[in-house]
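What follows are several structures.
Read-outs: derived from the displayed coordinates by stated rules, not from any lab. All values derive from a computational prediction rather than experimental measurement. Cβ atoms are built from the backbone, for glycine too; each structure is taken alone.
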Structure 1
Amino acid sequence: MSASETTEGTAHAEAGGLPQFDPAWWPGQIAWFLIIFLAVFILMRTIFVPRIGGTIANRDATIEGDIARARQLKDEADAQVQAAAAETAAARASSQKLASEARAKAQAEIAAGLAKEEAKLAESTAKAEASIAEARDKAMGGVRAIAIDTAQAIVGKLTGKPASAAEIEAALAARG
């Protein structure tokens, strides 16, 4: 430290305050304040604020572009959803039509097969009834012969004298 600096520092210390509050220093402080203020103002106005403004404008443009693109994509997606819904409805209608046609065809085939089987069953039933009637008539014819034989044996046991077939036939004819 030099001697002048020491005396200046002690003078300030003896004055009892800061140099900023000493009115003797104010003209120099105001001059430097104005120089620095103008320099900062010019730098802000010409360099920093336009850059910040440009960045904000770019950001706003980007956001607006993104929003416009999002709206466009949403509209496209809505159109695709509507197209998919229409395709789904058409496919559903087509499948229902195919199902009803298949059901109708199957029912027609079943009805035809059922009619065929019923015809076969009716024919078989008619043959079976004819066969049963023939067997019954044959059996009834055999029953009459068995009845006559049995009646002869019973009359023969009861009376001790066998009855003739003609007598038993006459008795059966009288009975009805």
Structure 2
Amino acid sequence: MNLNKAISGRRSTRDYTAAPVDEKVILRLIDAATQAPSAMNQQPWTFTVIRDQALLERISREAKACMLATTPVGSHSSHFQSLLSDDSFQIFYHAPVLVLISGNASSQWMVEDCALAAQNLMLAAYAEGLGTCWIGFAQGFLNTPQGKHMLGLPAEWMPVAPIIVGHPLSTPVPVAHKAPEIHWIG
């Protein structure tokens, strides 16, 4: 697939079929992620693949409760408040796979490195005909001792990018993008 087509065509997908994603495809996505640049070539990323739907349901419940309990009142919109309070809302949108990209917290640019790996993974998934979405609602909880324990993550790992992956039920509609603000110097 043409790179520009992948960049302009990839969208956050929030509606999935129940079809599993083949393990070989997941490994190709992770391989694409590991081709990302990293500061000083430290490659601080680790990948946790979760396909257990019961575990994803449990994490969803805990993450929603964590966000509601730790976010100051009024700092998230009424839409977010409504979603997080809705027992039927599952933050992973029932996607068949969650790929959690974590990094060693001692690496100075670990967050940036993991974000670059996440972008590669999402573009590679789009090229494979799959949908993805970075689930920000999960980040805070997964970085707690309880969240790390649920996934067997070492204490020093910092979850950065929880990316759901699956077969899209429908094609997300294109979104309008603002024109870039550019400041030219010289």
Structure 3
Amino acid sequence: MKAKFDREVREGRVVPEGHKFCSACDAVKPCDAFPRNRADNSGYATYCKPCHNARTRETKERLYGGNREYHLRRRYGVGEKEFQELLAEQGGVCAICGGADPQHLDHDHRTGWVRGILCFNCNGGLGQFRDSPMRLARAITYLRGTTWQRALIHPGVYQMCSPTRGRPPSRRF
């Protein structure tokens, strides 16, 4: 078929409503089989999910040497080599608790700078406290000042109380 400017134009592929053609596997599949892509006018990616995942995996392997290297470079600006060097500087243990085999690169969320390598629990703990030294100090104060103990209020009846907080056990009976 000749187009407006005398060049060959391929005829469009006829695809049923709610379906899309994947050129990687030469199959017509429902739109649900394609990842979403707002940049495309159809709203879906060019390749179906399995083909899309395979191509992404191959690209990460070819350009970065693997998914971990890609993740470290994209997110923190360091590679696996720098990660291993930092881990060796820390003695191969978590920078906070000293636990073996830490795998999480900790960074300052404000500046983006890498601080160290932590275990899962220490990294999650810092995240829960939103990297706030003030919140961590309050937590330390709380842990040091709160010791719940059983107080006998009636023969065989105990109540939990914290004498360090100055609250005597309730006498409601």
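Structure above, values below:
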{"item": "Among 1, 2, 3, structure where FRET efficiency 1/(1 + (r/R0)^6) of positions 35 and 107 (r between Cβ atoms, R0 = 30 Å, to 0.05) as derived comes to 0.95", "result": "2"}
{"item": "Computed 13.9 for Kirkwood radius over Cα pairs in Å, for residues 27-90 alone - originating structure among 1, 2, 3", "result": "3"}
{"item": "helix-only ellipticity at 222 nm (-39500 (n - 2.57) for each DSSP H run of 4 or more, over all residues; to 500) derived as -10500 - corresponding label from 1, 2, 3", "result": "3"}
{"item": "Structure responsible for 48, 42, 40, with Cα extents along the principal axes in Å calculated and labels 1, 2, 3 on offer", "result": "2"}
